[in-house]
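Asks: Down below are the structures I want you to see.
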Structure I
């Protein structure tokens, strides 16, 4: 029996964030009998503007709350009786973790522990069939593996070697999730994905930051000489991969999710500039590339990430639909059409300034 039985009740943590909000829309678009409970603290990066189109859906419920609040999480489980947990909630920006690691430890480690513990107690009280159908999907990052040289790929067996407070906190949460399967039997699955991009991403991350800075005539800051390499994954492809993990994945296993799109940071910025030159040229006739400015590199900046996604293709039949060339054009077009969303979600506490200088 697959995990995606009819009428599931799915608790999504961090559902007002970038990936979480995209996942909720995909769920509700494809499964009209699923009940979706979105538990989100609404930090600076979580915003209900990203879910306006689903807020009236009778199968959607939003609860504002912190996963570190174990009493609140217990009440959510008691009231809504979820049979699935998709755990996105996390502090996720490396630069912010350098400036203030404490919140990353609290949310990513302590919060994951609180959620797992409540889920374990809930699961133990279920009937036999419900216990077999229950799933807890812990969504993580390829950054837990550390840095690659010019060759090689991260596999599910790559040893962890995190190099930032963010990646260390996510590595810790991965270990906790694994423990809850191996020690307690909770049906946990772990995913580690490459860099996501697409609609509704908070403007502190590379791609939306470059787009908005370019349009505002601001400099386009590139760390070091821009040679750091990342594998890029269109966010809706990631959502489809998570559905495949939920439906066909084996509890206790982990699955790497990558887009097969290795790009240097500088090449990403060049691509964005070229698309904007075509779709919204500067009034002075110059190219957006002239706004690029090289800045001091991030402390401990990993050189290269690259995902080997052979396992999820082989075992679950998932492959990305979007190429980088198609996905990045869709992304730029979305931001050009939704600049008001960008203004609304930036509440004034973040003004696209440089973060993570390590001082």
Structure II
């Protein structure tokens, strides 16, 4: 099976490729623009794999996209490529509109033209899987969960751009019959995550003696999903998912941001203690909240569990230890992927 992966040099994409290649029947072409968050260092272990090919290109480039379909003849498209950091979308929304909306449109157009020309048996088996986020649903109160039927109420430029791409994918199924699948996941964490996101940012800042910035009071709640569990869920959706359906993927791990930072500090206190003997909690610094910061996200993942038989393997307690240990053992990766344009400064204050 030939799988076209977009954004495969990013955090989730690179994890997915490494896991998918363990299946002997899968051949992967990775199309990635290599923005600041796309790093081939994350794929060093498989860069010479006989069933892996990398193409440096932009999903917004119709010529490139169309040529890849001609040359590679994929059976499946897994669409990860996206601008994904809420804070960056507050400071500069344009790139989110270009990549997440226009790029998805270009990819869908290329897919539709290719799919329309397939022979009947290949056309029947073809799948386009769009990977999205729970942020499209907006903000929850103290109770309740996002289901696949929850109305979209995006509150940031990032989530609005992802909601738009979700609607485009759905429309291409209902208008043209394109065999699409959609997933909406909760917050991912684990190896190879660019250090602008909460967990790797806190780990690296702690180790370097820098402040650990917590937005507002730190009481915003997210559901946390270990990235390898997410990748296994995507494979399960490809194998068993019903065309035209969407599946919410969550880890059953609701945590406040402050509790996440406390947990990271406590794990680092054991794994890599400060030289002065104090806890890393001493470095916590409360800062002005993000504009429009959603209060709570929580995923109801019962549909994918019930219908496809997927369940997360990692608890937050096991996954966070694996994550901290990975970053402690891969300081060279962290240094290389930070290219000089980002030094873990505050983004998304809404003041720029």
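Asks: I have 2.6 for distance in nm of label points 7 Å out along Cα→Cβ at positions 232 and 280, calculated from one of the structures I, II. Which structure is it?
Replies: Source structure for this number: II.
Asks: Assuming 0.10 is FRET efficiency 1/(1 + (r/R0)^6) of positions 128 and 264 (r between Cβ atoms, R0 = 35 Å, to 0.05) as calculated from a single structure, say which of I, II it is.
Replies: I
Asks: Further question on the same structure: For structures I, II, which has the highest computed value of mean count of other Cβ atoms within 10 Å over residues 272-279?
Replies: I
Asks: Same structure, new question: When distance in nm of label points 7 Å out along Cα→Cβ at positions 8 and 152 is calculated for each of the structures I, II, which structure yields the highest value?
Replies: Going through I, II one by one, distance in nm of label points 7 Å out along Cα→Cβ at positions 8 and 152 peaks for structure I.
FYI, it's all coordinate maths here, none of it is from the lab. Since the model is a prediction, treat every value here as computed from it, not as a measurement. Cβ atoms are built from the backbone, for glycine too; each structure is taken alone.
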